[in-house]
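Chemist: Next up: the structures, one after another.
Taken together, the values in this text are just the output of simple stated rules run on the coordinates, not laboratory data. Note that the coordinates shown come from a computational prediction; the quantities given were computed from them, not determined experimentally. Cβ atoms are built from the backbone, for glycine too; each structure is taken alone.
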Structure 1
Amino acid sequence: MKPLLPLLLCAAAIALAEPPRAVELFGTYGVMRGGGDEGSAGSASTWGGAATLPFANRWALDVQALTSQLSDRPDYRLRRVLLSPALQYRRGGDRAYWFIAAGPGLQRDRTRGEYQAFVGTAWQPVSFDRTESGLTLHWRTGAVFQPAPRLLLRTEFFWANRYVLPNLGLALSLGLRLGR
């Protein structure tokens, strides 16, 4: 029982602590597996940013934008952009807290490429450049740590669903806390 006492005291301190009430800005880098109706759209690095705007004791608006070049072959390129505003619930204190966030968002895909088609009496290259946008439902969870004054480190798992298979990813963010 004695070894559990420090663990229980730490858990109680986190449960009673107040999350920060200052705006937080993050630059994000990670990996994403893009989903589609017919299977995976590919995996690649992703980058972007996020802003966390607290409005109540444990609640904040968290707006994240990520982009990824899921396919970069000469005959087919796919760039995906996710804009994910979310209602974020946070537990913890100024030095560390965990969060879960969810909400509706937007996904924009730009596909470019070339294929061979039989036109008239011969095969000819045909190029295409399409942009498609649609609504997503997304959620993410992770933790934020403050290793130094104003400096933040955020780790997260995210899920954005537009097609049959979702976009899944892991990200690490370096951030700055403005104000208090």
Structure 2
Amino acid sequence: MSGDRPIPGKLVKGVFQRVLFADLSAELIAALAGAGLDLSVPVQEAYPRPVWYRSIELTADSLFPDGDQASRLRRLGRHVIEVLEARKLLKGPWLSMAKLMGPRRALKQAAEMGGQYSPVQLDVRERSSRELEVTVAEDQQAEFLAGLLEGLVGVLGGKAPAVRVESAGNGRAVMAASWR
């Protein structure tokens, strides 16, 4: 998800209509519409990146009003994964197998297969048996991405997952993901 490529409508629909919709207030829905994401009409095929970024910021600010912008974005990222799991939206044979493989092997495999399933390109390198370096082809809202990754490591069986953003810029973010 880097550069000028638009955000696929399928991703927008998944996040805002399938995962987060029950959490959105009428005020937030109106603010999202004002930002270019009108949830009262069918989802577009794609959205400009600034609409996605602004929608994520508005949602993080509304759902998690305390703390700074980075902590709100991170909390929203974790929340997306928690809701996916709680509402049984995160399922399927890959997830069952991924839980058996554990975070290290599952994330490395996901990065190898990435283009088939996600608009986010990942490069995963092993630092140790319980720490990975994850490079994401996206440098905007790195804390949101870190929250998603932290939640995912937990879902995959990592105890006490922690993700640290090491750098963000030049179209990519580098994170260290660890667990016990």
Structure 3
Amino acid sequence: MTENKESRFYIVNTVNDAKDKMEDRVKSYNEKYIKKNLATAREFFTELQGDPVKTIDDLIYDSREVLRKVKSERVETVQKKVDTTKEEVRGKMEKVKRTGKEIFKKIENDFKLLREDIIAMGKKNLDRIPMKKNLEKKISEGVDAIPSKLNLPSKSEIDNLIVGIDGVSKKVDALSCQTAGA
């Protein structure tokens, strides 16, 4: 039986504590949200009855100031975010640019090595082609035959002509010296 009385007493105390906490919360909410707002509303209506034009003008002016303040704060916040985003994007773009340049340089070096390998392999394979020497000989003969087919003088003929002209030029100089001295 004593346990039952203690148990009932505990329950009563718990209910009383909960009731006290709820009363405190209701009072604080009442003070915070209801009384303050009612007092402000009464004051506004009193001013409105006394001078409605001035009260409404003040209300409009105050509203404009609040709106300007809110707008400027929003704009500043947005501008800060834009600036931050711009900096982040620029940083990332620079990183991408650097990475791209590094990759391009590596690709360029790889391409150079690949090109050199292909050229070396091509030279080796070209040397393996049968009749390469015959083909080169025929091409050289064909190129050498072009001047004679076009009736152009050969290099040796031009060299002989130059030697002959030099000889004639020396003889003319010698004759002109003799005639000048006579």
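Chemist: To test your reading of the models, identify which of 1, 2, 3 gives 0.00 for FRET efficiency 1/(1 + (r/R0)^6) of positions 62 and 134 (r between Cβ atoms, R0 = 25 Å, to 0.05) when calculated.
Modeler: On the way: 1: 0.75; 2: 0.35; 3: 0.00.
Among 1, 2, 3, the structure yielding 0.00 for FRET efficiency 1/(1 + (r/R0)^6) of positions 62 and 134 (r between Cβ atoms, R0 = 25 Å, to 0.05) is 3.
Chemist: Given a computed value of -14500 for helix-only ellipticity at 222 nm (-39500 (n - 2.57) for each DSSP H run of 4 or more, over all residues; to 500), which structure among 1, 2, 3 does it belong to?
Modeler: Values: 1: -2500; 2: -14500; 3: -33000.
So the calculation was done on 2.
Chemist: Given that Rg and Dmax of the Cα atoms in Å, derived from a single structure, equals 15.8, 47, which label among 1, 2, 3 identifies that structure? Each step should come with its number before you reach the end.
Modeler: On the way: 1: 20.8, 85; 2: 15.8, 47; 3: 54.5, 171.
Clearly, the read-out refers to 2.
Chemist: Quick check: 35, 15, 7 is what I get for semi-axes √(5λ) of the Cα gyration tensor in Å, for residues 110-157 alone, calculated from one of 1, 2, 3. Which structure matches? Mind dumping the intermediate values first?
Modeler: On the way: 1: 49, 14, 9; 2: 16, 14, 12; 3: 35, 15, 7.
Working through the options, I get structure 3.
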